[in-house]
Structure I
Amino acid sequence: MSQNDYTIANQSASNARTDINNALQALASCSSGATAPSTTYANMLWYDTNTNILKMRSEADDAWISLNYLNQSANTNNILDDTQVVNTSGTQTGLLGDQSQAVWSAGSGTTESLISPAKLKGAIDAPAKSLASNGYQKFASGLVMQWGSATCGRDTSTSINWPVTFPTACLQATATYGAVASTASTDDAEVSIHTLTTTTAKIHVGAIQNSSLLVRFIAIGH
């Protein structure tokens, strides 16, 4: 470990040889030390023994640029997290590091980067959902699927509310009878669903023997 100002002053031959040797040792060790060299030059290297990070001085000689981490225990060279991948023009094309869960969930980020299996699963699972009897699933594409049930009177149209509001429109919906609500008997009921909006729909049940009918529905939209 050695550092030097790399300036060989006029001096005796023996002192000059010592100064030169010290400068060469500093060059050979990348000016290694726990603190930065007191005399710096543009593009010089410094191995920071305090952090085990190899650094280079900027061309303006006003800052240290961290290059990589040297694991002295495992004897390995390690790339620093959030290292940018660039093309020959210096334009960023990727990132050797992670990005926030919000970026993966939104799906709007365009920077290529590393991702852990846990974050990938989290991004897939992130769209909102409710797996209740009256529930919904929102997909990353914007598609929304909803389902549920409602008790509807006979020979009339009953208004229902979707479990969640469709952001833009309800595209399609279907309904069928699930069970008779008032008695244990079964009716071959004629069931239809109509007047689809982003928040509600109407279910029509034809003439049946019973006063009401349990109807199950599924709807999709965006």
Structure II
Amino acid sequence: MNDSRADLGCDHTELDEVDHNNTEKTRRRYDRIAPVYDLMEGIAEHRVMRGWRERLWSMVDGRRILEVGVGTGKNIRFYPPGAEVVAIDFSPAMLARARALAARENVVADLRRMNVEHLEFPDGCFDAVVTSCVFCSVPDPVQGFREIRRVLRPEGRGYFLEHVLSRRRMVKPAMQALNPVVVRMMGANIDRNTRQNLERTGLLVESETDLWTDIVKLFIVRSQ
């Protein structure tokens, strides 16, 4: 989604309504697929995603941590011992599964229903923020990153495992062409320029690591 409100030629009321409608549409998609979500991702999770998640969380530093987009709770087993973790998701159906998993695994975490575009936290209250394959589904990713920057303490860090639009000549147009189909089926965009979105919010990108070609990346950013 383009975040330039002036370019859209709409007033704030119209844009707020569009943003709300897009968010609700995405939420309903995830509520619908929540019962089969882990099954749908089972092969990828077993082969590669679990290892990437472990790598991601091994880098996270801080006492108070926010996980955005907890989903069904795939990251719960990697929460750092002794950390105070708050985990959010905007889908009640996904969140219910995460809560059940946390209970089974005896993991203590504060799981809340919340939208990253409108975080209900005071400024500068987290040492670190973590996401894994979340910003493909945020209707307004720039607003989401702005909110993350707001709730990070000065010099706090974000750790983002995200898939992005390839820059390869043959792959990029194919991903752009397929994006509407993937969004309708899964609610996830495969054409996001996450590096550009991060830079538009003023977050400083300290590192960008390719995990699979130039599509799956691990970003580490710092709040300034």
Open item on the list: Computing relative contact order in percent (Cα under 8 Å, 6 or more apart) for each of I, II, which one ends up highest?
Closed with: II
Open item on the list: When distance in nm of label points 7 Å out along Cα→Cβ at positions 43 and 163 is computed for each of I, II, which one produces 1.3?
Closed with: II
Task: Parent structure of the calculated result 40, 15, 9, given that semi-axes √(5λ) of the Cα gyration tensor in Å, for residues 99-210 alone is the read-out and I, II the choices - done: I
- [ ] Assign the value -4000, calculated as helix-only ellipticity at 222 nm (-39500 (n - 2.57) for each DSSP H run of 4 or more, over all residues; to 500), to the correct structure from I, II.
- [x] I
TODO: Identify the structure, out of I, II, from whose coordinates Rg/Rh (Cα atoms, Kirkwood Rh) was calculated to give 1.46.
DONE: I
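Computed from the coordinates by the stated procedures, all read-outs in this text should not be read as laboratory data. What you are looking at is a predicted structure, and each value in this text was computed from that prediction instead of being measured. Cβ atoms are built from the backbone, for glycine too; each structure is taken alone.
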